[in-house]
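Input: structures, listed below.
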Structure P
Amino acid sequence: MDVIENVAEIREVYGEPNERAVKKQLSRLEKHSRAFIALSPFLVVASTDPDGRCDASPKGDAPGFVQVLDDRTLLIPDRLGNNRIDTIGNLLACPGVGLIFFVPGLRETLRVNGQAQITRDLALLEACAVNGKVPRSGILVTADEVYFHCGKALIRSDLWNPEKRVAQSDFPALGRIIAEQIGDGKPEEAERSVEEGYRTRLY
């Protein structure tokens with residue numbers, strides 16, 4: 001197997017990035033990145049633990065749920081989930097974080113890399129309340145790198161094409177999948193539990 005072992009070797013394959021690709025990386029959230037975040041209902045948060053094990057976690061809510069506090073700081077509310085706290089645990093140990101924001105219908109994405117802290121500041125979190133429910137914590141991100149990513153991946157994947165959506169009925173329900181994976185023998189009950197959570201425990 002031909003394995004690349006260092007950056008110098010891979011640069012021989014890819015060459016150097018063009019000047020514009022380097023210059024587009026900013027250290028602040030200017031008007032275009034702020035506008036994109038305001039439109040975004042979904043992002044992925046990448047983190048790592050002290051042993052280098054990586055995790056990528058989806059976060060979603062109404063467009064603009066991630067708040068821009070100033071030209072370098074974002075607040076991501078942490079909504080109800082399964083209480084595994086994979087991302088939060090990683091960030092408490094290793095604060096480096098990578099974000100990628102999506103806007104339905106737009107081909108481009110926004111990437112933000114920086115350092116994270118976990119906050120329980122009520123004044124900040126109350127501004128993120130939905131249906132009267134205040135998030136239990138939030139992820140404060142200080143941006144070091146901010147840049148737009150071209151749309152080639154979304155163009156190739158045809159991600160936003162409604163004709164290529166997979167019907168929910170064409171894939172097993174999450175409750176059934178987990179029941180079969182862990183062998184608890186109660187897939188119908190697990191399906192009902194997941195659906196009930198979707199209806200009543202989003203916030």
Structure Q
Amino acid sequence: MTIRTLIADDHLVFRSGLRALLQREADIEIVGDAGSADEVLAQLERTPADVLVLDLSMPGGLSGSQLAESVLRRHPRTRIVVLTMHEDPYYLKEMFRVGVHGYVLKRSGAEDVVRAIRAASKSEFHVDASLGGSAMSAMVAPAARPSQGRLGLLTPREREVCRLLALGFTNADAGKKLFISERTIESHRTSIMAKLNLKNRAELVRFALDNDLVR
């Protein structure tokens with residue numbers, strides 16, 4: 001099953017380059033590209049997309065957050081990955097408040113965009129690893145810190161795995177980082193989720209933040 005993806009950026013050269021890169025991935029189908037807010041909305045009406053890769057600065061009279069809100073209101077099944085130059089925590093918090101599933105910097109590699117698209121297609125969160133804890137804190141709503149005190153339930157290795165997963169690493173990438181297999185990472189992840197009674201990645205991220213595994 002392919003991930004139907006729409007690219008939205010006001011620079012034609014950038015759109016064309018990103019399209020060429022993403023078309024190399026067997027599981028990603030580019031269903032169109034748009035250079036303005038109006039084009040984004042019009043194309044989604046004509047051709048539904050699983051994931052919208054969205055630049056924050058689009059012409060058309062709508063801010064990035066307004067356009068994202070409009071897309072999610074009209075097409076609630078579409079997931080949004082923001083691809084931007086903005087590193088300011090304000091933009092991170094605003095876009096996650098709106099409901100996006102990914103936030104990637106344009107200076108990052110194509111593989112990070114691909115990871116974000118794949119994660120979003122499964123309703124999982126992904127943020128640029130270079131943004132660190134500021135991005136993680138933007139992903140989850142402010143809440144009490146009930147998870148503190150449970151860190152002792154995890155082994156040292158499980159803590160390392162938890163930290164990497166919270167930072168957005170895939171199982172494969174976390175395995176390479178720790179010099180263990182992808183299957184072993186998945187086993188650790190299953191154990192972490194069970195021990196801590198976590199239901200999804202967002203709750204894992206919140207636990208990692210509450211317990212200073214990411215900063």
Structure R
Amino acid sequence: MNPELTHLTDPIDPAWGKAAFIDVETTGLNPAYEEIIELAIVLFAFHRETGEIMGIIDEYTGLREPSRPISRSAFLVHRISKRDVRGKTLDHSKIENLISRADFLIAHNAEFDKGFVGKMFPAALSKPWYCSMNGIKWYRKGFASKALQNLLTAHRIRVDRSHRAGADVRACLMLLSLMNQNGITYFQEMLNERKNA
């Protein structure tokens with residue numbers, strides 16, 4: 001059963017931290033010339049002492065028509081077609097607002113997402129980035145893979161549409177909200193791992 005992510009109403013507790021989880025789907029793998037075609041960002045609150053994810057403050061998911069073709073290999077992963085994105089644009093001011101309100105940004109494979117997001121939204125490059133894929137020692141915990149879909153399956157978190165930005169962001173937040181074998185959230189473990197690096 002999926003853990004619940006509640007929606008919070010402002011104002012939130014000033015002692016809580018705010019972070020944003022970002023995921024993108026793209027025309028291909030190289031941010032130097034490939035482009036974002038879908039972006040999801042969820043701004044959430046967390047308890048600074050315990051690492052408990054308190055709930056969602058605000059969120060946005062949007063599609064974007066690129067200036068280049070969607071590669072066949074990318075389409076086979078996310079199944080977003082040229083028709084799906086025709087005439088679509090991202091809400092830049094909404095995305096920039098969510099980025100600006102976050103203490104830091106997180107992605108599953110942050111190096112990939114940061115390359116694309118930073119190119120389109122330079123303000124994202126001034127924020128610290130955390131990685132839920134490499135910032136947690138998944139292999140050491142006995143998981144065969146640190147790929148998101150495999151981790152979700154292993155934790156019995158169901159996703160309606162895998163490899164779609166909105167569903168993946170929410171699923172990864174559910175994953176990070178779970179407790180590890182030491183009784184702390186995966187989210188807190190990720191923060192601790194960065195501090196100790």
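Read-outs throughout are calculated quantities, based only on the coordinates presented, and are distinct from any laboratory measurement. Owing to the predicted nature of the structure, the values given are computational and were not obtained by experimental measurement. Cβ atoms are built from the backbone, for glycine too; each structure is taken alone.
Listing for the model above:
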{"quantity": "Which of P, Q, R leads on relative contact order in percent (Cα under 8 Å, 6 or more apart), largest value", "calculated": "R"}
{"quantity": "Structures P, Q, R, by mean count of other Cβ atoms within 10 Å over residues 115-122: label with the highest value", "calculated": "Q"}
